[in-house]
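Presented below are the structures under discussion, each in the form of structure tokens.
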Structure 1
Amino acid sequence: MTSLGREVDIGQYRIEREPFYAEVRGEVGLFTIAAKSKMPVMLKGPTGCGKTRFVQHMAYKLGRPLITVACHEDLTASDLVGRYLLKGQETVWIDGPLSLGVKHGAIVYLDEIVEARKDTTVIIHPLSDDRRFLPIEKKGQILEAADDFLLVISYNPGYQSVLKDLKQSTKQRFMAIEFDYPAPDVETTVVEREAGISRELAASLVKLGGKVRNLKNHGLEEGVSTRLLIYAGTLIRQGVATDRACDVAIARPITDDPDMQRSILELVKAIF
């Protein structure tokens, strides 16, 4: 993430072009107020419903660098805070993404926070209350957060097991913005623009998405994301047959059950 022995160019984390985002329920205003108030934000919602794009959009809108961390079960506190590394005959400290964000007033986005180890998530506690500091035990230092620093986390509450859920002690430090799949007209606009297809085709894909999501009550673990609808539209625009595009971009990614895949392809035939 950083060059040995050199100060990081935080400019590399700035978003140069405005990412397209269609507001659903006043979340832009809520996030703007939270950022001005130094209030940490938790984004809750299903996979592929636009949480990451929303953070990118807001980082651009607020003019702040965005440092994104994809959390996973092997993520350690050192991965976030930093560590000492050998360079020749000397030991050099390398800042982690959290330290960088704290120092330079960036938005630090911890995506799918529950995937990280619980002992790792504890280090964000003093950053997510009125203390706003990051202890660096290995250096014996405490970093006070720059005014523009903002901590944002996301997770999918409907997909987590009891073993992978956020502790109340963590949840209750954040303002929560709930995300869901957009309303059909908004989602149609998103798919039309992102996939570069006609509105009619986008509307048909969104209709398919709605039908597939209804299968969640019939054995489907997760509904189809807006992202996958965009993938299907992109394949169709590139000349892939509609049924094939929907098969590889929608049916197969969300289920391994042959019967469920067939059910989805029956919906494709009915709609298209």
Structure 2
Amino acid sequence: MSYAILDKENLAEKIFSTRVQAEGIARRARAGQFVILRLDERGERFPLTLCDWSAKEGWIRLVFQVVGRSTGKLSRMEPGEAVLDLVGPLGRPTEVERFGHVICVGGGVGIAATHPICRALREAGNRVTGIIGARTADLLILEEEMEEVTDELLVSTDDGSRGLKGRVTWALEERLKREKADLVMAIGPAIMMKFASAVTREFGVPTKVSLNSIMLDGTGMCGTCRCEVDGKTRFACVDGPEFDGHLVDWNLLLSRLDQYLEEEEVARNLP
């Protein structure tokens, strides 16, 4: 069985959106979950978080950044071509209940994963404030979609080319100085989630993060996505991907991600 690509859009430099026909996944998908793809018989397995889906029409939307061979190949695939393997939905869904005021922070491509979470939390009766950001305006994605699923949306860019000037963590801190939040959800680069968790700890706000650790099989068998949470080993693919941001060992996670990137760079340069 293969999964047809329905459309493709270039959202920003090296950031793409694609919709894939996947009826079974679309029927069961919930906010916070992800899928694992294998593009062809020689391809590697890699995870992508669900950005959107339609159970009625049977499609899922994936937003991804080109960072290696597989994402590069996916970015070059056109409507009518097909993904060989697509497994999901995987991971524990976001815990959705009526918390009160929830601030959802999305950085870079993490905005895509934040989108369905904001929608689910708002549908559950929460007041949702969104904070999204990127290095520059040219790299900012899904602003209109995020406006539709939040009660208020704040935009920031590192260089000030769109919205507030500064990082999303700065915007989060300023908002928490002015207004109480009952929960913060932070999704994006690991370093951003680390600092977002440090900010919310100061204000005593419960915080959930979605760990973008390295994944392989998506079942917890390989152990590749292991992380330390509250001093215990957890596997992001089956125990997460969402965890208490105040309990994650960020230094360990960042060191493992750095090691993986160094190994990937070496592999690319091999003859």
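Which structure, out of 1, 2, was distance in nm of label points 7 Å out along Cα→Cβ at positions 143 and 199 derived from, given a value of 1.9? Of the options listed, only 2 reproduces it. Ranked by distance in nm of label points 7 Å out along Cα→Cβ at positions 55 and 239, structures 1, 2 are topped by 1, which has the highest value. Assign the value 28, 21, 19, calculated as semi-axes √(5λ) of the Cα gyration tensor in Å, to the correct structure from 1, 2. Working through the options, I get structure 2.
Looking at mean projected area of the Cα convex hull in nm², for residues 15-110 alone for structures 1, 2, the greatest value goes to 1. When Cα extents along the principal axes in Å, for residues 127-206 alone is computed across structures 1, 2, the figure 60, 33, 22 traces back to 1.
Relative contact order in percent (Cα under 8 Å, 6 or more apart) computed as 15: which structure among 1, 2? Structure 2 accounts for this read-out.
Each value in this text was obtained by applying a stated rule to the coordinates, not by laboratory testing. All of these numbers come straight from a predicted model, not from anything done at the bench. Cβ atoms are built from the backbone, for glycine too; each structure is taken alone.
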